[in-house]
Structure 1
Amino acid sequence: MPSAVVMSEAGSPDVLRWAEVPLPEPSGGQIRIKVEAAGVGPTDLAIRSGRLKAFPLPSPAVLGFEVAGTVDAVGAGVEGVRAGDEVAALMFQLGGYAQYALASMWTRKAASVSWADAAALPSSAEAAVGVLRRLAVRPGETLLLFGGGGSVGVIATQLAVARGVKVISAVGEHDDALVRELGATPVRYGPGVVEAVRKLGGVQAVFDAAGKGVLADAIASAGGPERVITLSDPAAADFGVTLSQPSVDRAPGALDEAMALLAAGRLRLRAHTTLPMRDAAEAHRRLESGSEHRRVILTTA
């Protein structure tokens, strides 16, 4: 039987364990992927800890929104892809921390793109494109981005700057140089961020890619909640802010667009490190403690 990283309850990283699971069967519109690499994102940590309850989970559950691998089987109605094709995929029902995963949204992996880079792309690209579309930031406007040094933030910054949007990025000191290289102006998280943004001329929209209790500052900076969107802050409803979740309708075409940019050398990803998939709990511990500032990609090899 294949194996996966499973969890039966929310809690510390120790709830994640490597165990045998049934081989998943693709239904209509799905493909089954023999996974080579899977991305670990901040939403995974929020779900595992129990802080984010927006995603109903079976028991046991398998985390992970994004993978890269080889198509192993196709469900009814699937066209344009066949067994043996290399793809990067996004799973809206999770399931990525596994040797085999099911997906209903994917793009072909470019030959020049590594497995790790391909696995780091889907969730971040879909989120970045989807939120930017919903915020409808236009050339000449200014966007405040919380978490600009993260995997979503790095992609969102590049896409926004390429469209003529000015980006102010709230980051920790270690990401100052990175966001400047991407074309954004860094400001520091925490007390004083609203005043720092005002001194830079203010903003028209806010993209919270951090999900770490910044919504009050986001609303104050934007002058209201109407053009503030968060990816994972569970307090969104309390602030009247939109919580944007992955869906097939949020950013159609985003994966194809991002893969093409990545293959052409026109898109930069956040720096990442790799760990064996069975060490997913260690990946969560490092990310949660702040000892790891790079993206973590889990590999099955």
Structure 2
Amino acid sequence: MVLNVSLERVLAAAVVAASLVAGAVSASATDVPAPQRILAVGGAVTETLYALGLEDRVVAVDTSSTYPRRALGGKPNVGYIRALSPEGVLSVGPDLIIALDGAGPPDAVKVLRGAAIPFETLPEARDEAGVLGNIRRIAALAGVPARGEELAQAVSDDFKALAEIRTRITAPRSIVFVLSASGAAPVVAGAGTGAQAMFELAGISNAMAGLHGYKPAVGEAVLGADPYAIVLMKDQNHGVSDDAIKAMPAFAGAPAMAEGRFYRMDGGYLLSFGPRTPQAARDLAALVYPELRLPAMPAHAWTLDTPASSAP
């Protein structure tokens, strides 16, 4: 349930909470206590906090925080990352808000930044450096930098294992990523998207690299792509049905369609760019290159709840 209470009441409560926190801080700036009530806004933020072993400090999450499943199932939900309500956010009494860039709307963020509660934002990662940088930053904000370094090193090792896996791919295949937002017309992912970044990590070419951003699945650029496979989201709100794909003129005559090469992955797993990114890239590659029998990635505590990918 999305939270909603009086803004005046929660602002007043926030000021009181901030004063109590300030009063608890000793004369030494180095004695500032670590935050104990962290609001996570963004799937990668939540995933990282849980991987750091800080589940008990997460006071609430947003609707994109689908991993691990117990996060959204067991924590208060403050709404969609780009449609936050100051009332709902402040009502959970956070002493730190960590959000991905793009959290909004701007007016809500302005109110939250003025509420005497630290509001920290992180760039959306698109590669190894971005993923590792965000892990370290989240850990530092939470007051556990040593844990952050340990997690970052483990994920770095996973990226090295992924790079070794990519050496087995001698002839990259071209695929297309298709999604539909809440029943809207399907779009394909071009350059500059998270999908293309994941393709690169998986040793795959983007059939839509000539486009920029997400574009409607129509036009000559799409019609002439002829991808080896089509990748779709499993998610109910962003998925495209098999019948809808088969009815799209852009892919009607493609061998990928005729031979049933369309694969589904959990959207949060594929595109969140959190600690499980190397595993997601490996699983995508395994779908596209089944004959290579790619080895599994190392198992970690933070990957045990990962959903399986599927192919028809």
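Read the figures in this text as sums done on the coordinates, not as results from a lab. This structure is a prediction, so every number in the text was calculated from the model and none was measured. Cβ atoms are built from the backbone, for glycine too; each structure is taken alone.
List of remarks:
- Given -0.87, -1.06 for log10 I(q)/I(0) by the Debye sum over Cα atoms at q = 0.26, 0.32 Å⁻¹, for residues 130-177 alone, calculated: source structure among 1, 2: 2
- Origin of the value 3.3, where distance in nm of label points 7 Å out along Cα→Cβ at positions 170 and 250 was derived from one of 1, 2: 2
- When distance in nm of label points 7 Å out along Cα→Cβ at positions 74 and 282 is computed across structures 1, 2, the figure 3.8 traces back to 1.
- Computed 0.96 for Rg/Rh (Cα atoms, Kirkwood Rh) - originating structure among 1, 2: 1
- Computed 13.1 for Kirkwood radius over Cα pairs in Å, for residues 146-241 alone - originating structure among 1, 2: 1
- For helix-only ellipticity at 222 nm (-39500 (n - 2.57) for each DSSP H run of 4 or more, over all residues; to 500) computed as -8000, the structure of 1, 2 it came from: 1
- Structure with the greatest value (metric mean count of other Cβ atoms within 10 Å over residues 66-73, set 1, 2): 1
- Parent structure of the calculated result 18.0, given that mean count of other Cβ atoms within 10 Å over residues 50-57 is the read-out and 1, 2 the choices: 2
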